[in-house]
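Scrolling down, you'll hit the structures one after another.
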Structure P
Amino acid sequence: MIVNNSLDEVKKRENALSIIKNIIETKGRNELYDLTGLSGGFIASSSQLSLLETYVGPAIFEDEIQEVGKKHLGGEKVLPLNRTSSGILATILSLVDEGSNVVHYLAQLPAHPSIPRSCELVKANYFETDDFDKFEIPENTSLVVVTGSTMDHKVIDEDIFKKVIEMAHEQNIPVMVDDASGARLRTVVFNQKKACDLGADITITSTDKLMPGPRGGLMAGRKDLVDKIKVKANQFGLEAQPPAILAMVNGIKNFNGENLIRGFSRKEELFKLLNKNFNAFSETPTGVMISSHDLANEIKVSHNLSDDDLAFIFAFILLKEHGIITIPPVSMPGASTTIRFDLSTKDAFNLDLNDLNKKIESSFNKLQEVVTNEDKCREIVFTS
């Protein structure tokens, strides 16, 4: 294997960031194409930037994040955090008892690793399933978790969503929704209701996913629960700082659902182009993707690499040779290795789809050339 553990994942991410920096310095930002769907942004005026002091910033932007956050997510109160994972951790630290159960329904396994890891920290029993017929809530359950849209953008059925919430509330168990991208994907593309409007007690979204905000988490929900979670978040330094809160406010204000619709309309064209040479690509709501397993099935050369290794190598070739950023090179440890080409981003609108298809095909051909040379593969992943 090329990438063996979490430290290797950290190192490959550091290398990816170094490559991105080098492309910007030598070729310019226009030669980079962020197709992750997580490109985010930091929108701020000079007058706003002048207010980003430790205590002045919260005084100025707290009311505004409450206003725009509740409009975006619903709920009674909003809590900005430094990451969605931070909000998940703070929620589980606040609401889950040691030895109790946390049950999780999502449209497709696996869950984001922050959820089981947080349960492990509090010594809770964790169960997850994507089969609603097998979903049940045992006695001594502290929290029910629902994922609105998975890491690979598989969206939950709204009727099942409502049934899970009803099942939990029949036992007076709170429901937390991991709506990292789903807060926009579900509501804009699939016309679903906001999680809080469906009855969720807590929901959290990532403010850089499918919107022009910073990497951060925004929570909304019942005031009593948000207040309880806020205490825990402050105790452990999980709260968002003034610069992130400002960028969240402006990211929400500048969110344009039409970009998601445009990505939705373009994906079929790219999918058809790719299908001329590949069998394993599939459509997402706003683009196309290929899992590491399906990528491995496309390889016609004998090799000793893992499926995840193939995804990392392929993604690094795309980055190094064509400036295309996908999730695997820049992801945190434990994230999905599925390669997504999201067409709802600003960079995607600057790409001709025929040209993108050629870049993907060229990168795959390079992948097939190098898979038998593990030293070369390590160089691609770990050397800029």
Structure Q
Amino acid sequence: MSLYTAYFNETHQQVRLTTRKFVDQHIRPYINNWEEAGTFPRELYTLAGEAGLLGIDHPEALGGSGADVFMKIAASEELMRVGSGGLVASLGSLDIGLPPIENWGSQELKERIVPSVLSGQKIAALAITEASGGSDVANLKTRAVSEGDFYRVNGSKTFITSGHRADYYTVAVRTGDVGYGGISLLLIERERAGFSVGKPLKKMGWWASDTAELFFNDVLVPKSNLIGVENAGFFVIMSNFQKERLNLAVMANMTSQLALEESVRYVQQREAFGKPLSKMQVIRHKLANMATELEASKEFTYRVAAQIADGIPAVKEVSMAKNFATQVSDKLTYEAVQIFGGMGFMRESLVERLYRDNRILSIGGGTHEIMNEVIAKQLGL
């Protein structure tokens, strides 16, 4: 047995090629216009579903291709090559909205919700964050009060990816006392009376992402829509964070990859003081350091993904991977803009978008500071 293990097999490579063709045909020709418009056509979900992209790493029995962490990474990396983190986040909102249902929902709930989302006919979103506190999940305020066979839900959510046009929302609510022990998860359908969506939120980056506020005003939700056990939702949310944080690390690494590739291409073409930038030692060494840090981050992320794929707990490691990958992407996107100079400040440059889109990666799914707290606790501190 070789001491060197390839993370991606032939099937993964085929998925990579399929995704690349999908991007080249259905996304790349239009992405700049979609970014400026702040949205992309809903039909893209259907096309992605028909291509089998939405079903990757979701249960085969519900219409997916089965659990495969590295197949998901291969597809995500190719989607990220279009240079729009916002599009990738919105198209992939099912990857954080569906797992609680797939893993803890009733069979009836799974069969009613999951297949239509994996096919792209419906859109799923995860709704946890509230205006009163993003990372402080244990103190969320949206309340669900038991009334016979229903819960009456009141409250609001904000910064919800796919919030404006989702059909199904996996919503964190308070069904019990204060603290993490009183939280539950409910599946709430868009058409329920009393539910409304605010106007699309304008953001620094991820322009193509559909991001919105959600409002619940006496929304009656059947108790059959409860995901898992009442007052045990905090555990489900924390479990769900692991894959989300891994996905964000992958997005950060691909953001770094694109920043590096764009910089290498630019310095080979751009001349200053009578020679290409690529012949200047300060630029060459800067790019060498960027490439080294990126390779270290990718390898660590893949290693953590392999740990997760083998079912080995990786709470500490995935937090480390997310923090390290986003620190690297912070540096590489900054350096890419610096290498481009004034052109890096122009909207026509991909590095300008990468710089803006990157900023959310160390915030979403748990901030850099929260990740450090998770790591410290895992160290016994």
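Could you tell me which structure in P, Q was used to calculate relative contact order in percent (Cα under 8 Å, 6 or more apart) as 15?
Values: P: 24; Q: 15.
Here the read-out was taken from Q.
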Origin of the value 19.9, where mean count of other Cβ atoms within 10 Å over residues 289-296 was derived from one of P, Q: P
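Which of the displayed structures (P, Q) returns the greatest value of distance in nm of label points 7 Å out along Cα→Cβ at positions 193 and 353 on calculation? Mind showing how you got there, number by number?
On the way: P: 3.4; Q: 4.4.
When distance in nm of label points 7 Å out along Cα→Cβ at positions 193 and 353 is calculated for P, Q, structure Q comes out on top.
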Value 11.1, calculated as mean count of other Cβ atoms within 10 Å over residues 25-32, assigned to which of P, Q: P
Structure from which 0.55 was derived, FRET efficiency 1/(1 + (r/R0)^6) of positions 129 and 225 (r between Cβ atoms, R0 = 25 Å, to 0.05), options P, Q: P
Answer label among P, Q for the case where mean count of other Cβ atoms within 10 Å over residues 41-48, calculated from the coordinates, equals 16.2: Q
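We did not get these values from a lab; they are worked out from the coordinates using the rules stated. Because the structure is predicted, anything quoted here is derived from the model rather than measured. Cβ atoms are built from the backbone, for glycine too; each structure is taken alone.
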